[in-house]
Structure P
Amino acid sequence: MANLPLISDLAQQAPPGPLLLAFSGGLDSTVLLHLLVEAGFGSRLRVVHINHQLQPDSGDWAAHCQQVVSAMGLPCEVIAVRVEAGKGIEAGARQARYQALFADAHRDGATVITAHHRDDQAETLLLRLLRGAGVQGLAAMRALDHRQGIAVWRPLLDQPRSVLECHAHEQGLQWQDDPSNQDQSLRRNYLRHSILPALRQRWRGADEILARTAQHMGDARELLDERAQQDADAGGVSEQFPLAALAALGPPRQRNLLRWWLHRRGASAPSAAVLAELLALRGAAQDSQARVEWGHWAVRLFQGALYLLPRDALAPWQGELLWSADSPPPPLPFWRLATTAEEGGVSLMRPPGDLTLRPFTGGARLLRNGMHQRIKELWRAAGVPPWQRHQWPLLYRGETLVSVPLVGLADGEEAASCEEWFLLPDSR
């Protein structure tokens, strides 16, 4: 039998709780599926196949995956995604795949498991080296990582693909080969089929050497992360990044802290140019609405602090919704209304009767204490970021504004007759 020493320790190395295997139906994930079942993880293992819909036979591929998983006595969920190829098929497919996996894993706090192996690590290191990555990028993949609040486990990362293939043949496993893996117009495939074979001919053990280099970079990354955590604690960096935290740091530690914060918040790595733009925000006015965008991410400046958001979460809400008496609230984009408070919740008092939800406009005013006060100023004083102002609903009775989130009720509305609801960020 092929030598897979790591697998005998799977039970000890696996994170606790639910497990979610990303199953492509190829050699690597097929071997990993069987090993996980043999290790006794079946009772807490879910299997997901991501259908990128990039090939005519993608439906047949998904059916094969369901058949293989079903034969193991497990259900297999197929999730179809749409790949945005604006920055390349490879990057678009990876983004869509992980977005779907993380959304699924958030349902029960599952650890995402992928079948990356040592050959993948070598390819990743070379790709990042050719992109000019620093220590963070050259550390490549970790056996256990955390992204967007989800643990990612790669139990085969120390194993060469040749060992997996030998094991699969010995066990009589069936898998499918993705024809796109032969397309050398894709950078990773070019490295896999043209560059790495030449390196292996000239340097014996090239994959092991590259993996060892990634490990050295990983050690350096741990030290940089420790330094960044210390700087973050000293500067009050948390979900928001106060720019004042950079004042006492030299340029290398400033860049290190920003990279660390973005990674911890789940963002894709910024280029050197993007990082320079972020640092330049220190010169913007305190009330500036400056932003820096890259990929699917945006950083906004508000009251001297940086906020990281997905770009599609910045869109303002437009429209008008009826909220009838004794009916549940209508659905909103980005936010939802609930009767129980949670972290990040914003109080909204609901007066009795039929009400209308309308978006905020810059000139909206609320009659309070005998004066028509501008909502914009009230929210600014309360520290509400501009993009949230344009996503929160205002409650109207007819044409009269009667309630504003976080602010309260208009004159003439009795708090005792109102229901308290809470606006909560919608993570769907």
Structure Q
Amino acid sequence: MEWKRIFGIITIAGCLHGPATGQQVITLHEAIAAGLHNNYDILLLSNDSVAAATDQRFVYGAFLPNLNGTVGTLWSTSAQKQKYQTRDDAEGSGIKTDNINAALNLNWTLFDGLKMFATKRKIEELHGLAGINLKNQVVNTTAEIVNNYYLIVRQKQLLKAIEEQMSINEERVKLADRKLSVGLGSKPELLQAKVDLNAQKAAHLQQQTAMLQLRDQLNQLTGMQLPAVYDVADSIPLNLYLNISDIQNQAVTSNPTILQALKNADIAAISLKEAKASRWPLVSFVSAYSFTRNANKNNISPFAPYFSRNQGYNLGLTASIPILNNLSVKRNIERAKLDVEYQHIAVSKQKSLVDVWVKVAFNSYQYQVSALLLEEENIELAKENVMIALERFRQGVSTYLELREAQKSLEDAYDRLIAARYNTKVSETELLRLKGDIIH
């Protein structure tokens, strides 16, 4: 029969995987790849990570001496008048003096209570923290892209469900018009069938607009690297066999927020060592080389040289011993100890939060899987019910109200099924995000 052929074509089309005509299909992996390379939040944190890597690359500079060079020259012109008791007074103007001086000063810290070694470790830990922050952003951005991508797929499936309803309503219009033409139907049946068809057409337009908006959102997440017009996959692949024990065990060692808390605790412990180093003397090696040259022209004093030059070097050791500094060292140590304790509490808190989040997400995941299995069975019942109702309506043994009720049941079943698929994927993605390996 004609209506069976139409219904079969629509049902088969809904299961096919293929792009809309003339549109490039963007896979999830392509969207994620574009996002990882061009997402603005990832680029900003990548810049921070590069800055931390730069600090780490030059960390050995703290062990090197400070060497500074200075050079200067001075030209002066003066007028002089000198009076003596045992000789004649002297007076002159336009007396010119040229002065050149240069120096090299070296200061090398030999011992600072091992603070320089603690600082080196702290910079290395900060570099590691920057990498963890970047990974956290990558994981969160990937999860956002996955959810947005499959939200488009969800809307696409809803669009196909609407098209299936439109095909049924078109068949209703034909049957109602045929029954009216042979005197077996009524005008209200035909009008209602047309109203329902127009409502489905309006819903179809609204669904297309929603898909365009979601495509633009996904494009923004990928740094505007996707084509202006593109299509997505037709189905949502699901993993229905996730194990909570595996997720909990791996989350402890790979969840980015836990890793951030652990790294902050390590940095706090190193900061405490830095604070304690201030108790010790600061021993430095110092050395300098100096050069001075003076040239005097038109000198009126017989005792003043017309030219002089001094040069030489010196070296030695200096020690700065903290004795009393307003208790600032003790205060800094106490504050560093409090920060260490705070960070340890933060680690315990974050582990507890992640454990709760995993349990909540897994409960939601289990519910969504159960709902999905139920709706997969229910959709077949709803389809068969519509087929029977449509056949009964064609034979004139039922009213259009019965057919509309069956259609409404099918529409609701599609909504629940597609929602269950998407919600299961969201729960699965959240578990993988908490696990910390969604990017694998």
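Every number in this text was worked out from the coordinates using simple rules, so none of it is lab data. Just so we're clear, the structure is a prediction, and the values are computed from it rather than from any experiment. Cβ atoms are built from the backbone, for glycine too; each structure is taken alone.
Identify the structure, out of P, Q, from whose coordinates mean count of other Cβ atoms within 10 Å over residues 246-253 was calculated to give 12.9. This figure was derived from P.
For relative contact order in percent (Cα under 8 Å, 6 or more apart), find whichever of P, Q sits highest and give me its label.
Numbers: P: 11; Q: 24.
That would be structure Q.
A value of -10500 was derived for helix-only ellipticity at 222 nm (-39500 (n - 2.57) for each DSSP H run of 4 or more, over all residues; to 500); which structure in P, Q was it taken from? Considering all the candidates, the number was obtained from P.
Taking Cα Rg over 2.2 N^0.38 Å, for residues 134-189 alone for each of P, Q, which is largest? Please report the intermediate quantities before stating the final value.
Working: P: 1.50; Q: 2.22.
Largest one: structure Q.
Mean projected area of the Cα convex hull in nm² computed as 39.1: which structure among P, Q? Comparing all candidates, it corresponds to Q.
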